[in-house]
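None of the figures in this text is laboratory data; all of them are computed from the coordinates on show. Just so you know, these numbers come straight off a predicted model, no measurement behind them. Cβ atoms are built from the backbone, for glycine too; each structure is taken alone.
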Structure P
Amino acid sequence: MRQKEFSINHHGDKLDSSVVDEIRLIVESIDRTSPGRSYRNSIITELVKVGWSGKVPIHFDSKSSIDGIKRNIGVAVQVGNHRSGMLSIFNLEYLFRIGKISSAILITQTFEQAVHRNSLGNPGVRTDGNYMNFQKLVPDLELYSTFLECPIRVIAIDR
């Protein structure tokens, strides 16, 4: 299995294991060499194929959204800019606090996969291109867990 996982705020609550397994299979099957937005879009397309709702605005008056809801679990796919991707954490938290979701899954990538993706468009480059990745995200989530309440499972695509 080419992925890593991390969870916060589960306190004995468990995500529906069939939903988590479904996402693991999707993450395992996607083309890791897709460039740019097609990489993210390929993940979202596969989620919708197995019954995820697709884009869900967090409020009728907001342009912010997550990538889907299924069985009261929110999902967000973040493989772009790290700081911009952090907004998804707060979108998931907001939907949790208003009772629209009971937990969440955030799909991202490992540092190694981010470096690989960055090198596709920039041959020879050995940096993550400031893409969101597991190794940057986990310390942030640990820090934010002092005020985040939403149970979040991070599933990261590895090379």
Structure Q
Amino acid sequence: MLTDNTYQGGDTSLVINDEGINVFIDPTRNNKELSISRDNILFGINHKDITGKRWMKLSSGVVSISSGYKVPRNATITAMTIQTQNNVDEARFNIRTNNQIENLHTANLTSSKDLIEDNLNIDIYKGDYIQLFLSVLVGKVDYPVVNVEIAWR
């Protein structure tokens, strides 16, 4: 039933928030109001035999240290996927914001070529820049691609 921009049905409550976005109460993320629709931000490096540390590029080709993806409204990072062409010995994929050296989240890829983390609950804020920093600790990485999923709040 829809009343005053709210739908109540079973265990789900849908609301149209102040910005006109359809949101629901997400019990897996501390009952936050999160958008039903999600946006995906893609980062990658179009090279093989990557060693050391470096910033990853947005899918547009811009290096994320140059700016990153600017968040137009408050959001929550809900998931992250990583894929490479080779079996990586050990690498860390770090989500950062605003040219800071502190990591909001670190995903460790060890003895694998892919990783899915779908239970993230990381708040970011309007005006933040989302950036991705890669640290190859052992071995090399070939053609890494990282997808960061965000929901609006």
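Quick notes on this structure:
- Source structure (of P, Q) for semi-axes √(5λ) of the Cα gyration tensor in Å, computed value 24, 17, 15: P
- Read-out distance in nm of label points 7 Å out along Cα→Cβ at positions 69 and 101, computed value 2.6, structure in P, Q: Q
- Each of P, Q could give FRET efficiency 1/(1 + (r/R0)^6) of positions 29 and 93 (r between Cβ atoms, R0 = 30 Å, to 0.05), but the derived value 0.55 comes from P.
- Computed 0 for helix-only ellipticity at 222 nm (-39500 (n - 2.57) for each DSSP H run of 4 or more, over all residues; to 500) - originating structure among P, Q: Q
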